[in-house]
Structure 1
Amino acid sequence: MVQHLRQLQTKHGARLVRVIITTGSFSAEARKEAVRDGAAPIELVDGQKLIEMFERLELGLKPKTVYELDSSFFDSYAKPE
């Protein structure tokens with residue numbers, strides 16, 4: 001995908017926006033190619049970064065409080081074995 005975008009950059013020049021977004025992840029090779037010396041950088045937005053962006057902007061998200069059970073609280077109520 002990154003190499004394909006490089007080919008488009010060569011053909012169309014600076015008119016391209018250089019961002020690739022995926023809900024997955026990028027290979028090490030793709031990350032390396034995205035910042036290769038001598039070529040315009042390409043911003044890679046993987047699933048984790050996308051989630052962080054949505055959280056920061058509160059885009060399509062509702063805050064939610066989550067509680068974790070503290071089982072040690074109930075230990076004193078347990079029947080002896």
Structure 2
Amino acid sequence: MVIHIKTLGIPPSVMPAYTDPIELEVDATLRDLLLFLTKKHASVTEVYLKSCTFMVNSKKVDLDASLQDGDRVLILRTLGGG
């Protein structure tokens with residue numbers, strides 16, 4: 001199945017923007033997608049992803065959310081400051 005990814009707050013040096021969709025196995029979950037990304041990009045670690053929020057088709061989801069063909073996944077890095 002094909003998944004579209006958009007990132008916000010993640011520098012291109014950590015994970016470049018995805019302009020092409022990613023192909024995943026049928027019945028993949030968000031956790032499977034993140035495992036794919038950590039294998040592909042050394043800077044994307046489990047610790048790094050713990051500071052992110054994940055949305056699928058504009059709805060906040062947890063890591064066990066099932067993905068469907070054509071889903072749009074937003075990975076939003078939580079930023080802080082003051």
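Consider the structures 1, 2: one of them gives -4500 for helix-only ellipticity at 222 nm (-39500 (n - 2.57) for each DSSP H run of 4 or more, over all residues; to 500) as calculated from the coordinates. Say which.
Of the structures listed, the value fits 2.
Taking 0.85 as the value of FRET efficiency 1/(1 + (r/R0)^6) of positions 46 and 70 (r between Cβ atoms, R0 = 35 Å, to 0.05) derived from one of the structures shown (1, 2), identify that structure.
The value was obtained from structure 2.
Consider the structures 1, 2: one of them gives 1.2 for distance in nm of label points 7 Å out along Cα→Cβ at positions 22 and 38 as calculated from the coordinates. Say which.
Traced to structure 2.
Match the computed value 26 of relative contact order in percent (Cα under 8 Å, 6 or more apart) to one of the structures 1, 2, and report its label.
Checking each candidate, the match is 1.
A value of 56 was computed for percent of Cα pairs over 20 Å apart; which of 1, 2 is the source structure?
Label of the source structure: 1.
Each reported figure results from applying straightforward, stated rules to the coordinates on display, with no laboratory input. Here the structure is a predicted model, which means the values were calculated and not measured. Cβ atoms are built from the backbone, for glycine too; each structure is taken alone.
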